[in-house]
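So, here come the structures, one by one.
What follows draws every value from the coordinates through simple rules; no lab data is involved. Quick caveat, the model's predicted, so the values are computed rather than measured. Cβ atoms are built from the backbone, for glycine too; each structure is taken alone.
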Structure I
Amino acid sequence: MLYAFGFDRIGVVAGDLYFVDPNPTPGQEGAEQGVRLEVRIFERRELRGSVYSARPIAVERPIWRADLLESVARPGTLDRAHHHPRFRGWEPGLRHFVEEMSADPVAWVGKRLGDLEGLMDEAGVSRAELGPSDADSVRLAVPEVLDAVSRMLDRVRARELGQPPPGTEPEKARVGWL
């Protein structure tokens, strides 16, 4: 499942995720499930038809990522919740585990989204990338974004989302939009 919240030049995307890393960080072995949320650059593309045609929309370069993940062996714990404060192009930096995030990951993500300018500064991305209303628009949408994230997490725990591909347990997997 994928949710997309588009504003002026910035968007927030969130989707369920099932992940198995064949070379995990020590202490983080085994499959993970949960919700991934990213702040991305959004682009409105030129119309490809009449003024009434559907507008092509591009979900482009990532700026920041929060992974509200838990080990499959410990559902409901969000024991692997972390964020990636910086990207190098399309590649995320290292996982950052933050005590406040571990205590209440969804609320922590809301606090970060509520300070889009600070998030951009930490990501090393110029505030010039922001549209004139992006910071205020994202801040106002935080309750909707968190509601969508919470509902997806509930569905992951109910084993409706964020599940492995059918068949045997894979050695390596990444199932989800993000």
Structure II
Amino acid sequence: MDTSLLHKENAPGNYKCAILTISTSRYEKYGKTDRPERAEDVSGKLIWGMLQVKGSRIVNYELIPDNMEMIRDTFKKNLYSDADVIISSGGTGLSPTDVTIEAVTPFIEKEMPGFGELFRLKSIEQVGNSIMLTRAIAGVAREKVIFCLPGSPNAVKLALELILPEMGHILKHVKGQ
């Protein structure tokens, strides 16, 4: 018998999610919006769709610029919302404007380094050694799971293919069930 299945028993099958897209260029073009299709946000739309297919409910979508204070304010607001999971895309690279990791890290109470390690390992097939440029992370704060993903649709798809099969299991642990 596969003992890993026992650990996933009674894990929540659906959950509430917040999706945050960090993109200055989209924000300048579209401003605040509540749906990814209203901002030509391919990655946000992909996250939304893949979550819904799994039965999850989207409780918030926000488009924000690469601005430290705005990212922090948005994450803080979502940490006090009814979302179980917060997934962001964008701002995880090395350019001077990529500040998502710096903005989010102070909120994280427990890191999940295995996510970043696994994501980079699986990404090598797609982007080769360029994987060293991403700082994708995951962690837990206020009994919510946080994933900070790169903005590329291919990276988002790969990350969600890794995350979604384990999400219920992760939430079971985070919520102490």
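Can you tell which of I, II yields 52, 38, 30 when Cα extents along the principal axes in Å is derived from it? Clearly, the read-out refers to II. Could you figure out which one of I, II the value 1.9 for distance in nm of label points 7 Å out along Cα→Cβ at positions 20 and 92 was computed from? Corresponding structure: I.
For the set I, II, ranking by FRET efficiency 1/(1 + (r/R0)^6) of positions 52 and 116 (r between Cβ atoms, R0 = 35 Å, to 0.05) places II highest. In this comparison of I, II, the computed figure -8000 for helix-only ellipticity at 222 nm (-39500 (n - 2.57) for each DSSP H run of 4 or more, over all residues; to 500) is attributed to I. Structures I, II were shown, and P(r) over Cα pairs in 10 Å bins from 0, in percent, for residues 36-83 alone at 24, 26, 22, 17, 10, 1 was computed from I.
Quick check on the output: 2.2 is distance in nm of label points 7 Å out along Cα→Cβ at positions 100 and 132, derived from one of I, II. Which one produced it? Answer for the origin of the read-out: II.
One of I, II was used to calculate Cα extents along the principal axes in Å, for residues 44-147 alone, giving 52, 29, 28; which? Going through each structure in turn, the value belongs to I.
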